[in-house]
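J.: So, here's a batch of structures to check.
A short reminder: the numbers here are calculations on the coordinates, not readings from a lab. Bear in mind the structure is a predicted one, so any value in this text is a computation, not a measurement. Cβ atoms are built from the backbone, for glycine too; each structure is taken alone.
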Structure P
């Protein structure tokens, strides 16, 4: 299987490197050309345009910033679907709205192509290690075709249902995880204000029923060690806006998520946009 990959950012780069290590031929494209240098050096081919990616691959993966970027990537005048794509398989891994995914899937189907939404849980280090979680939506036969590539990228793949289901699951996941970080920030602030030791509190929580998996991963950062940023607060804000829009369309009030948004918006106002999501526990 020849793979195309669009979006060579913090997550896209290690994922492409994993695919190359798995001996998949990969053709890449990124709006900022310099960001492709690392994967091209590792063996990927650089495309001059998005249609060139579609033409040169059997399956094209996309991981870009938001709904507008995804729509432009696929439906723009020089997008992935702008030329003949019959028989191709497209896989979007961005965190966007299910409605956007469905529109693009319909446009792909009109052109004789297939579409799967497959956003991931996990940040940079799991991406490097091939230990992501994939939330997939689409036809079971298409997901089966992608299994060799998914097995290189992820430790688990869950098929949630038709197109849009994987994206919905990603929003469910991110709503809960961001709430965990916001709640931990407030809980630790309460304890610190009373006089409890910050490090001891984290140690107790990490061994208690209140612990969540991401806490263990971020513990070195929380204790002041230098660590790579996995997911920054600006991206958290973007995801929370998307979650709010999704909930509004469903007619569901998300009172906890609204409070979480206020916490991360305050973090951004304090200049923490580029900091890791876990930084709110230390700096808020």
Structure Q
């Protein structure tokens, strides 16, 4: 295994990568307390001192509604920081460069489509979070570093705060829950995304320079299948085993500062083809969650 830096190491995806890769000496899991990725000097020093060959950026500002009020802070984490990581990656290893795997989001699309989004479609973010994440993608691409950008959606795991844990907890506290059924997408188990990242990094490392270029660029990853948040919640409540009733409602009953994409299903053809991975249906990894602990 190469010498790898994982930023956002205590988040959902970072924790799943640690579970997958382990805590070997050549892999560094950092959070903001260990490494401030908005500080170029700190990033450059860390990457060079530890001879980093691959950076996996799991760090992000994900408070979608707060981003509408404080876009500057969201942009610092979601746009400026990836740009710094990319520029440092481009010059790492005495100019040989490091690979940057950057995680992005379905929110770069406005959700007005009706078919799965491919990587070649033009982004049109509807809110601050999506705008800042798109700026991050553009900064990574503009840097010229070796990069793999992976857009994902509806991320969950046993770690951190997420929809699965929230619904499981609320279903044990309430007799009924109202959940929107007019926002359509696909849940993504962070453990499966970690496996996809591992496949991408491994193939890139084992490829010749010319072949590496063919592997770089933007990819989409989520689990397979399509559902609404209502469908997702129904499945969670059933697995939790509570008697809570889940009611389907429209989004206008839950006004938010940020506009959520009404349709954000991602086409995974490219990532499956280029990295030879099989993707599970969204219900399968949900069965692996220990709901007795949620």
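J.: Once FRET efficiency 1/(1 + (r/R0)^6) of positions 14 and 134 (r between Cβ atoms, R0 = 25 Å, to 0.05) is calculated for all of P, Q, which comes out largest?
T.: Sorting by FRET efficiency 1/(1 + (r/R0)^6) of positions 14 and 134 (r between Cβ atoms, R0 = 25 Å, to 0.05) in descending order puts P first.
J.: Let me ask you something else. For percent of Cα pairs over 32 Å apart, which of the structures P, Q scores highest?
T.: Details: P: 27; Q: 24.
The maximum falls on structure P.
J.: I have -11500 for helix-only ellipticity at 222 nm (-39500 (n - 2.57) for each DSSP H run of 4 or more, over all residues; to 500), calculated from one of the structures P, Q. Which structure is it?
T.: Q
J.: Output the label of whichever structure in P, Q has the greatest value of relative contact order in percent (Cα under 8 Å, 6 or more apart).
T.: Across P, Q, relative contact order in percent (Cα under 8 Å, 6 or more apart) peaks for Q.
J.: When FRET efficiency 1/(1 + (r/R0)^6) of positions 94 and 150 (r between Cβ atoms, R0 = 30 Å, to 0.05) is calculated, the result is 0.65; to which of the structures P, Q does this value belong? Mind dumping the intermediate values first?
T.: Details: P: 1.00; Q: 0.65.
Here the read-out was taken from Q.
J.: From P, Q, which structure was log10 I(q)/I(0) by the Debye sum over Cα atoms at q = 0.20 Å⁻¹, for residues 70-125 alone = -0.69 calculated on? Don't skip to the end; give the middle numbers.
T.: Values: P: -0.69; Q: -0.86.
Working through the options, I get structure P.
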